[in-house]
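The numbers here are math on the coordinates, done by the rules we state, and not lab data. As the structure is a computational prediction, the values presented were derived from the model and not from experiment. Cβ atoms are built from the backbone, for glycine too; each structure is taken alone.
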Structure I
Amino acid sequence: MLNFTELVLKRESCRNFSGQVVTNEQIKKCIDTARLAPSACNSQPWHFYAAVSEGKCAEIAEATQRLGSNKFAEKAGGFIVIVEEPAILSTKLYNISQQKYAQMDVGIVTAHLCYAATEQGLSTCILGSFNEEKLAEVVGIKDEEKIRLVLAVGYAQNDILREKKRRITDEILTFID
């Protein structure tokens, strides 16, 4: 098992999927781990729609390809469509209306999904560009549900990791006294 830092270093946005099939069991294991993610007031404002069948994956991939983007999604072995549900929050929270807790919680659970997939040797790419109407039709999402992200899941064509280009810690950290 990887320690957390090793896991973070190994995870990257994959744009070179091999086309190898992902199983329902692998997706379920990702969801089972990610569902433990923290959320405001433990509201867990998310629902997941997953697909691994070739036909459904092709339809989802097509729905994510707007203006020529996400062409690589055609070779993903599976998809997880992440839907935001209403957050049931404690009224004891101060300034509750000024924060979009559910959106932040969806981001947190998506990160957990990515790390759970990486731990299994899978690769992921978070897709935020998609035809929402078409995707909702393909997946069978109700009108009141809000699609936030699509996670392409699969096996990378190779194990070569790109160098992570991030700002240095001293640029993003200020200690206060």
Structure II
Amino acid sequence: MSIRTFISIDIEEPLVVGKIVSIQESLKELGIDAKFVEPQNLHYTLKFLGNINEGLINEISDVLSGITAKSFEVEIGGIGSFPNLRRINVIWVGAKTGGEHLVSLAKQVDDALSKLRFPREARPFTPHLTICRVKSSRNKEKIVKFLLDNQDIKIGKIKVTEFRLKKSTLTPKGPIYETLASFKLEES
């Protein structure tokens, strides 16, 4: 059986989640046409695996459990869009500090999974946490102004002590994520 999977760092710190939800509410008030990420689904994606054979879960878990990295802190902040302000498809928040640790961990995950013949990432890893996917250009000028006005926004800090292998089940109401395995980082 095939399942959709990815590797993530989940955002569970209540104050940080609350601040992100507040930003989402401000965006909703602009009357934009977007699908917002549910608070329980907020995460940094380290690697998207796509549809895989369920039988690979143990092998994936084995190679990921071999990763050695120390826990670290990330200050979440800054807001932007992909691919750019002219064509806004995704609105995200970034990492003001600690981003280099996210990049390093993503590289280790990519290296480990390449042993199982998962293709290496072609683009450099950019730490970002998707908060919504924009469906149309409705009220685009308001979105651009909001992003520019809040590009240096401070959201809060999280302590990253683990990363997870997640299953994503797509539904009409949005994805449902399930943790298949967790991988602890060493105490720093």
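Which structure, out of I, II, was distance in nm of label points 7 Å out along Cα→Cβ at positions 90 and 130 derived from, given a value of 3.3?
Going through each structure in turn, the value belongs to I.
So FRET efficiency 1/(1 + (r/R0)^6) of positions 26 and 42 (r between Cβ atoms, R0 = 30 Å, to 0.05), computed for just one structure, reads 0.70; which one of I, II is that?
The structure behind it is I.
Once volume of the Cα convex hull per residue in Å³ is calculated for all of I, II, which comes out largest?
That would be structure I.
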